[in-house]
1. Out of P, Q, which one gives -22500 for helix-only ellipticity at 222 nm (-39500 (n - 2.57) for each DSSP H run of 4 or more, over all residues; to 500) as computed from the coordinates?
2. Can you spot which of P, Q the value 6.5 was calculated from, given it is distance in nm of label points 7 Å out along Cα→Cβ at positions 5 and 85?
3. Between structures P, Q, where is mean count of other Cβ atoms within 10 Å over residues 61-68 highest?
4. Where does the value 73, 43, 27 come from, among P, Q, when Cα extents along the principal axes in Å is the thing being computed?
Structure P
């Protein structure tokens, strides 16, 4: 196998194959045009999250309501819902405090 340029006839064959694939599948055509590799969430974007006070207040209210409901009923789904919501609310509070203490 050579590492040089692709000959013209091979380029034409590849172009014909791409054209046939594009005609047959719109989703594949869109993915070929964008050529964006999908990965997990970007940690830089998560670290740059700046929540609004109202959103954090709602998360805290939901967390407290789930905590009270979980204590009163003892239902596992309610306790698991609280376990999911509470860290999100705390992260929002932490980000708000960091924004207030920042330069």
Structure Q
């Protein structure tokens, strides 16, 4: 019986390998069927990157205003009050829970 199956073993092994790699090419982590999930993840990461870029630009602008060459008195006062916890007697202070 083994003698009758022996000529078909290389063909069966090749068919198995083709099936195996085809299956993983379609359903694997980077397969063709998971491209929608990758696109959604990419879109979410791009939105997060845009938010971080805006935040970085804001922080760079604030840091630029705090340099010695162009010191902004209003920004300096705002930062000092927030760090020290002081307020002007004419200010309205609304306390919120952190």
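1. Q
2. Working: P: 6.5; Q: 8.1.
Value 6.5 for distance in nm of label points 7 Å out along Cα→Cβ at positions 5 and 85 corresponds to P out of P, Q.
3. Evaluating mean count of other Cβ atoms within 10 Å over residues 61-68 on every structure, the highest lands on P.
4. It must be structure P, since only it matches.
No lab work stands behind these numbers, since they all come straight from the coordinates. Remember, predicted model here, so these are calculated numbers, not experimental data. Cβ atoms are built from the backbone, for glycine too; each structure is taken alone.
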